[in-house]
Structures are given as structure tokens and as C-alpha cells.
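Scrolling down, you'll hit the structures one after another.
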Structure 1
Amino acid sequence: MASPLLTEYPELSHLSREDLEDLLNDPAYFQAFFHSLPRVKAVLDGQVELGLANETVAKSNLSLQERLYALRQETNDAFTEAKSLEARWAQVDREQKELYQRYNQQFLLMRLRHATTAQDDASEALASSFVQHTPSAGETNGKDVDDFVKEFKELRKTYHKRVMWGDKWAAGKVLWRDD
């Protein structure tokens, strides 16, 4: 019956006892014999092939290194620009909201009311000024009166238009489009 060692390693079956003892006692002889075994040769050949494949991949990677660094820089620049544009967008969006607020219904109605009041004040101030600077009887200048009437009439006409627009708005007859 064959020993379990010879069954597992048939390559040792042709060696004599002395050769087996020499294998155990001489490390150089053991290494030479070990590296001559077909299974060991196959493993070593596989390692060499893998090493060559790794070397080829490493050379390929090194050839791509400069392009990779350039792409990394481009990506970084694009990211920085995107962040800058994002900040600018937030600012523009805020400015746009402020501008749109000036044109919303409530703000425009408030402006109309203020303009109506200002128009009334302007026409009343013109009338007061005219009355205070009117020449005494017998010194009236027809041209001054005509100028006053014309200017006062224009001021009041604008005032009454604004009042009518405000009344229509209050009655819900003003329609706003959001386009």
C-alpha cells in the first residue's frame, strides 16, 4: 500500500528514500525540485502572465495620466463655475422677485392711490397759488387766467381719470393677466 504522501504527490513516487531525505535536508535541492513540479510551474507561469498583464495595464494607465489630470482640472473649473453661476442665479432670482413685487396688484393699486392723492394735492396747490397771486380788481390779466384754467383743467382731468380707475379696480372690473 502506497503512503498518503505518495498518493497526494505522485511526483515523489520515483524518488528513493535517500533522495527524499536529501530533499528535506538540502534547501537548495528542495527549491530546485519544487520548482520543477508541473503544478508549481503552472502557478509560477500564471504569476508571470499576471505580472506582465499588470505591467501592461500600468503602462496604459500612465499614458492616460496627463489626460486624467487635465479632465480633473476641467471638472474642478466647471464645478467652480457652476457654483459661481448658482450664486449669481440666487441673486438674479432675488432681484427678479423684488422687481415683480413692484408690479403686483396690491403694489400697483397703492401707487395709483398715491398718485391720485398727489394729483389732487398738485391741483389744489395750483389753485391756492393762483388765488393768492391774483392781481387786484382792474389789474386782471386774461392771459394768466386762461393759462391757469388750462393747467388746472389738465391736472383735474388726470385726477378724475385716476379716481375712475381706482373705482373700477375697487369694483373688481380690472382683470390682471399673469402672462
Structure 2
Amino acid sequence: MKIIAFGASPSKKSINKKLATYAASLFGNAEVEVLDLNDYQMPLFSVDIEAEIGQHELAKAFLAKIASADFLVVSMAENNGNYSAAFKNLYDWCSRIEGKVFQGKPMLLMATSPGGRGGASSLEIAKNAFPRYGADVKATFSLPSFDANFDVANGKISNEEFDSQLKEIVKGI
């Protein structure tokens, strides 16, 4: 099974990328490829720019990565209660090429944040929107208070209760 995982944040130290990477590692016998949103930076989407340059090659490349996957692990960053601007821009470019951006792929959809709500707002928005764009959301998971509950040095959840919850979710998929 090939898993494509990414954190929906352009931060070079993305906590959502760290969570997605850890979650993807929990799947047995899987080839995991972790994407970095910084590899898909494009001009801010507008129909005028699209008319001028056409379909952006980086959006095509991202869609090809999604197409190559058997399973997606996505962790949503939250900026002011919504998706990060970088992810939304990539999503907008991709949706103009392929309306079903996630191409029917099964997905573990997650979020984390430094705060106690764990990215709950962006997770809820994504959970409601992504199925309309071709995601088969199998499960969701939110990790609150990332700094207190994730061991960055070892790349894993340090809170036993949250770690067990995620492992049960992965086992059930």
C-alpha cells in the first residue's frame, strides 16, 4: 500500500506535517511518501492568472501524487479558524484541473495545534468539504496542545491516551 501524507501548512517546522508523518508510520507494510507544501508554491489563484498561464504544473504534480496513492494521511493546520492560505491556494489550483481533488482515495483526516482545541475548526471544515472533492474520509483525529502531547525529538505522540486513540483508529481502517 502506498500512503501519501502531508501537513496542510507551509511551515518548515510544521507540527501538522510531524503528526501526519507519525500517523502514516503506524500503517504496517506501507510505502510512505511525505509531501511538503513548500514544493507546491504557486501564485495566488485567480481566474485572470489561470487565463494567462493555464493549469499550473505544480498543481498537476500534486494531483499526480494523489493519484499514485492508495491512502491519504492529511493533517490540517488552522489559521484563524480555517485552512492555511498555502493549502487553500494549492487546493484551488488543483480543483480547477480535477474537481475531485482527492480522487476517491480513502483518507485519515487529522489536525493539531498548540492550543487546546487541536485545530478543531479547520478539521470540521475539511471533514464536511473534502468528501465533495473526492475524499473518502475513513476517520478523523485531533491532537490538542501539540507541544505538551507530542515528542518532537522522537517523532511520536507522547500522551499515552492520545497515542492509543490514534493507534486504534489506524488499526480500524
Structure 3
Amino acid sequence: MKKIIAFGASSSKSSINKQLATYTANQFQNASIEILDLNDYEMPVFSVDKQAENGIHPLAQEFYAKIGSADLIIISFAEHNGNFSSAFKNILDWSSRINAKTFQEKPMLLLATSPGARGGSSVLDIATKRFPFQGGIVKGSFSLPSFNDNFDSEKGITNEELKNQLLEIVNSIEL
């Protein structure tokens, strides 16, 4: 059975991006799913001085190993000032010190959502362009606008057109 690692790139305990990543992972058939919580990987802010003093943080090593165990990585990005959340960026910075190809040539489905009409499209664009340089094989991307209007915690995506767009992407990815 193929393994999916999914997470919301946010440290919010009620992350809408974690909800979207979880929902999306569950749209795949015959896969084992592991949902990560970025709060489990909280580390000091990366600096070369901290790395020189203490080596690569053990939580970065654990995160990198989780990525390596996946057959598909699903990330849904919170957008903070048009970019990655600091929680995600810090994990990425630490993990990239293990291997600049942090995503280890793994297939990825990149998502974003926000309460606003743009649905985190700025950060999604950044990730889609950046991650191939960091060893990610981007198989698809999807932005869900106006999360509170288009998503229900019980039903998932409630807008049929948007739901069908996501399902088309999911169905195009072979596990």
C-alpha cells in the first residue's frame, strides 16, 4: 500500500490548511495516510551558528525521514504576508541542511486555502515554482478560495465546481 504524508503548512491548532490537506489525502483510494502537525516539529529559529554549535536539530532529521517515507506528499499552505508561514519556513530551513533536495524526488500535490477570495494563491505560486529546485516533483496544485464559504468540516468542499477541479487533479496522480 502506498503512503501519503499530508500536512497543513501552519502551526495553527485549528488550521484550515490542515483540514484541506487531510480532506484531500482522504480522496485517494488504497493508500495509508499520515497527517503531520507542524507543532510536533517546533525548533529554534534556524541559524548557521546554532547548527555549528549543536548540529542539525533532531526534529529536522525526523521531519526529513517522514518525507523520505512517503510515496506522495500533500501540503496545504497557509499564506502569511504573501509567503510561507514562519513555522513551515523554519522546518524547511533546518531540513534543507540535511539535503538541499529536501523533498527527495517525491511526487507532491500542493494546495492552499484562506478565508479570502485569492485562496492563498501567492504562496501556492511560490511553492510550485520553488519546490522542484528542492527535489519536489509537483504533480498538481489547487487553491481553494473563501474557505469558510466553500468547505464544511463534515462534507469537505461544498462548491461542486471546485470539488470537481480537485478530484480531477487527485485522479490524475498515480500512486
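One of 1, 2, 3 was used to calculate distance in nm of label points 7 Å out along Cα→Cβ at positions 88 and 120, giving 0.5; which? Value 0.5 for distance in nm of label points 7 Å out along Cα→Cβ at positions 88 and 120 corresponds to 3 out of 1, 2, 3. Of structures 1, 2, 3, the largest value of distance in nm of label points 7 Å out along Cα→Cβ at positions 8 and 128 belongs to 1.
Every number here is computed from the coordinates shown, using simple stated rules; none is lab data. Being a predicted model, the structure only gives us computed values, none of them experimental. Cβ atoms are built from the backbone, for glycine too; each structure is taken alone.
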